[in-house]
Structure formats: structure tokens, C-alpha cells
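Structures incoming, each one as C-alpha cells.
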Structure I
Amino acid sequence: MKALQFTRPQLMESISIDEPSTPGPGQALVRVHRIGICGTDLSGYMGKMPFFTYPRIPGHELGVEVIATGKDVAHVQPGDRCSIEPYMHCGQCFPCQQGSTNCCEQLKVIGVMEDGGMRERFLVRASKLHPGNTLSYDQLALVETLAIGCHATNRGEPSEGMKTLIIGAGPIGLATLEFVRLTGARITVMDRVETRLQFCRDIYGVAHTILHEDDEQSLKLAREYSAGDRYQLVIDATGNQHSMSQALQYVAHTGTLVYVGITTQEIKFAHPILHRAEINLKASRNALPSDFTRIIGLIDQGTIQTDPWITHRTSFEDTPKNMEHFTQPASGVIKAIIEV
């Protein structure tokens, strides 16, 4: 059976692996049809993802078909189309007991800490399958990305009319935009790439966008767009330590800053900026099972349109030679999909 592996940073190879075994109790055997390439995959390819180890079979944005199920599996059956919630939690630690399975102390994310879905078939914990038989495999592969944005939005708690700044218009920033807009918040988006901002204007009707050229200019524009004040909610989806260090500058007094991007570098700011304004500083990691259920319903209803997201496609066989291209902002990639 074929699989794709990050052998080391900046080297992706096609390898042969053994076929999976028959599913045991609580397991399902799935066939992979679509794989989304996300920022985590690209960071892992470049050697910049803190949770990656090598060699690793990546892939956690998946549209799969159930082939077989083990004992005590009732909510899915062979033939079902599903999205996979890739966060393998222990169920015993403090956050798990509080329902925060997204940040389990022993969390293993498939495709990051253990082998993922860039292979033809594999066994998965059946409880992590979210059926969506009315959705296409393309749509199902986008659910996990959207779930990251859904959870980040929930962490920020935007409301109608709230001045909200989203920094970073890559896939995670766009996923966040999808859900912030549903609250009726007043949105500004900032990015360094004009084509991404044009995407926000054209697809989502975002009236206020800021092309970040330098910090002083960006802060000036941000204040203009927020009617002379700062933002009640700022969500930084860049994963860039400089942006994340500067993001407090945009937050209003008593406002909230949510970090959803990940960096391996130190984030630095003078404490009085945080203290004087009594800013709420939050992290957002992964997503919850309820986010997956909600998103599948919103796609089914047509509230979320996934077609504009998919800007690039590649075959399973051609993925290794295309991976470097997908890391380049000039490629115009919003979301690349691997067809298996």
C-alpha cells in the first residue's frame, strides 16, 4: 500500500507500507479519498512545526469512506462518508474530564504526533468519525480546517457589531472569518499578501482590509477602520512571532486577543501593554467534537460554501514534487487538495 512520508524537513517521499489489519473493538477501517494540505503540513514539511517528529506520514484534513467496523461501533457503517476528528485524547486527564478533549494532556494528533491520513487506507478510532453522507469528499476534507476557525471564534466570543480584527488571511484566518461573520461582528482583515485580502473582499464582502507593510502604517489604518479606537477582539492566525508580539497593539482596553496560530519562537511584549488595558489573552488549540457536527450541518445547509476555498489540486502520486510549490505565498494557494 502506498503512503506519503516526511522523511526529514523538506523531503517528502512516496513509500510502501503494510496493509492495515482488521478493525478491532471501537475501530473502523477507512479508505482515504481526499486530503487537505494545511498550514501544519506545510510547517512540518519546512521543519517549523513544534509538535512534529520525523519520519512522519502527515495528513489530518480527511474525507474518508468507511470500509469496515469493529465490535461496538454503531454510529457509522460501511459505505458512510465521514470527516475525521484527528485529535486522539486519553479521556482520563483533567482537561478531558472537563470536556476539553482538544487540549488533552496526552493528546496525539494524527498526521502530527502519530501517522496520519496520507495513505490509501488506515485504522482509526471510530468515535472520531463524523458522518456526512450528504457532503462530497472535498467538503468533508475541509471540515477540520473550518473547525479550527470555529473553535477560535468561540474562544473570542464575538457578538453583533463588535469591532474584530483578524490578522492573517491564510486557511486558518479564513476559517475564523467564516464563523466571525456569522455573529454579525464588524470585521477587518489584515495580511501581507494582497491576493488573500482580495479573496476576503470578493468572497466574503469584507469592507475593511489592511495590507501590512509596516507596523506603524498598519496600526494607523487599523485605528481608522475601528473608528479611532482599537479592536474589542483580535484574532492572530499568522503563526508568526513578530505579528503575535505586535498584536496587543491593536486590542482595545478590556478587549480580547486570541492566538490561534502556532510558532516555535518566543513571543515578546512589554507587560504594561497587557496590564494597563486589562486585556484578556487566550490561546485556541484544535477543536471540539461539537464543532465538527455543527460545520457538517452548516455546509449541508449551504451556509458555508467550500468551493472557493479549493484553489489547487494534486494527485496522490504528484504530491511530493508539488509540496515545495504549495509553501510559496506567490503560488496563490488557499487550499490544496490531494485526490487519492
Structure II
Amino acid sequence: MKKYLILIAGVLALTACSGEEDATNANEQREGEPVTIEGVNGEVTLDEPAEKVVVLEWTYAENLLALGIQPEGMADIQEYHNYVNIDAELDEDVVTDVGGRQEPNLEAIAALEPDLIIGVSFRHEAILSELEGIAPTVIFNPYPEDDSIDLYEEMEMTFNEMAKAVGKEDQAEQVLADLDVKYEEAKEEIENAALETRDVILTLAYSGPQAPEIRVFTPHSMASIILERIGLNNVHEPDQFEVFGSSTYNVEALVKYEDANYLYTVPDDDNIYENQLEGNAVWENLNFVQEDRLYDLGEDTWLYGGPLSAETLLDQITEVMVK
């Protein structure tokens, strides 16, 4: 019997080893297999998942970081730090700055010998042929020109395409699943909060050429869909389809939303509420001002981006609204 048990144990051990080897071989095979990704410039096929990736837009750098990958090269690193607020850190000892987002340095990109370049249509379509002369290039359009897909759906689709490009599809699935859990947790917090109303508008304000300008985010926007997922109701109804996900108003146009909560972000060095609108009769008589239903999300709130920016935004919203 003892010999029989030893024999069975040996067989099981060999089977386990064989299974591990099969899994390893499968992973190795997957890493060496061609992958096809699709952007607005059509399908792009790589001989194998990319390891050295140059990104020419901040969201795509963020997407790589969410997958545990540092970009090989990136455009406009300094300004990225000024705007994008996420926990994952860019290792500037690893990542090379390749110039501005609008006009990247093609020589700097070529010197990196990337496996893949990722750009954005409204900036890089004009230089697509030059980029393709350096390496396979895919460009995405974060702002589809009709409402057949909302901006959150576009974000997820692009994130998943990028994950496919670098062989990290399982990780992408986990990132999005973890984010869904956080939405549910934040929704519970909002439901338990002592809010007079869950109706909101979400705004970004700045000084315009003639007067303060206020971007009010549409239900189609990524930021608004995050609001909805945590139990808030964006009451803004745009007069027309806004491709960039926001309508630009002056202060007088806010009257129709004065019964909602007012969520806002504004630069500290261009704070229209403390400067131009201080003493403004229209602003100071709005119900949400009179009733102190103003929620400052902070100047470092980035209302665009990928899954990590989405997580930051929901954290910032719950931090100021749940008391």
C-alpha cells in the first residue's frame, strides 16, 4: 500500500509539473503571437505584444501605468504632472520626454526604436505617415462625433485595445472590475449621506476673453457617467450634441440649475469665484450659493483620462459630499 501511495504521489507531482509547463508554454506562445489592435486608422498588427511603447497623449500614458507598464517615451511630461492626478507614478528615469503633444519630436521617438506608437486622432492624424515610418502606429479618437457611444464607453474600449497591444488583457479586466467595486462602495456612501438632493451639475471654470466661462459637463461625458454610477443625477440637458462632453456657459445660464448641487473645479491662480464673481448679484443669489451647496473638488481634479483618473474623481466627489 505504501508503495502504491508513493506511486500515486509521483504521478500527481508529474501531472502538476506538466500542467505548470503547459501553462508556461501557453503564456510564452501567447507572448510570441501576433496581436491586432484597432484604432481610427484601422487595424494594426504587431508580430507580438509591444514592450517599448511611445504615447503621445496623457490618457494613454495613464492607461499603461494602470497595466503596470512604464511608457518608453511620452509627450509633454511636465504638463502631465500639472494636470493628471493619479496614484501610479511615472518613472522619469525610465521614460523619455518626446516633446509636445501637439508637435512631438519625431527624431526623439525614432531614437527609442519603439515597438508601437499610440496617438490621438485630433492631434496626430496629420503626421500619421511620419509616425508609421518609425514604428507601427495606432491612433484613437476619445471624442466620437455622434452619440452612438458615450465617452466612458470609448475610454473602456481604448483601454482594452491598449491592453491587447501589450499582452495585458487579464490585467485590464481586473482594473475595470476593481473600479466597478469602488463605484458600488461610493454609491453606498452617497446613499447614506445627508444630501438635500442628489441632483448635481459638474463644472470646470476659467477666465474667458470677455467674462468667466463655465464648462458644464453633459450626461454623455465620462465624468458625468461616473456621477451616475455612484448615485448622483446630472441635470444638465445640453441644447445640442457636445462632442467634447461639455457646454460652455456664462453665469446667467446657471439659473436653471440652481436647485441642484454645484460641483466644481477651478484653478487656484484663476479662481473666478473669488475674483470675477465675488459680489456678482446673479451668482450670489443662486439657490446653491445661498444654501451653501457648493462642492469644491480641488484644482487638481482631472475630468478626463482613463480608469485611474476615474477612481481619483470618484474619491474626490465622495470626500467632499459625504460628511
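By the measure mean count of other Cβ atoms within 10 Å over residues 201-208, tell me the structure among I, II with the highest figure. With respect to mean count of other Cβ atoms within 10 Å over residues 201-208, the highest-scoring structure among I, II is II.
Here helix-only ellipticity at 222 nm (-39500 (n - 2.57) for each DSSP H run of 4 or more, over all residues; to 500) has been calculated and equals -12500, so which of I, II was it run on? Going through each structure in turn, the value belongs to II.
Given a value of 19.9, 62 for Rg and Dmax of the Cα atoms in Å, point me to the structure among I, II it was derived from. Kindly include the intermediate steps, with their values, before the conclusion.
On the way: I: 19.9, 62; II: 24.0, 94.
The read-out comes from structure I.
Calculating distance in nm of label points 7 Å out along Cα→Cβ at positions 89 and 305 for structures I, II picks out I as the one with the greatest value.
We did not get these values from a lab; they are worked out from the coordinates using the rules stated. Because the structure is predicted, anything quoted here is derived from the model rather than measured. Cβ atoms are built from the backbone, for glycine too; each structure is taken alone.
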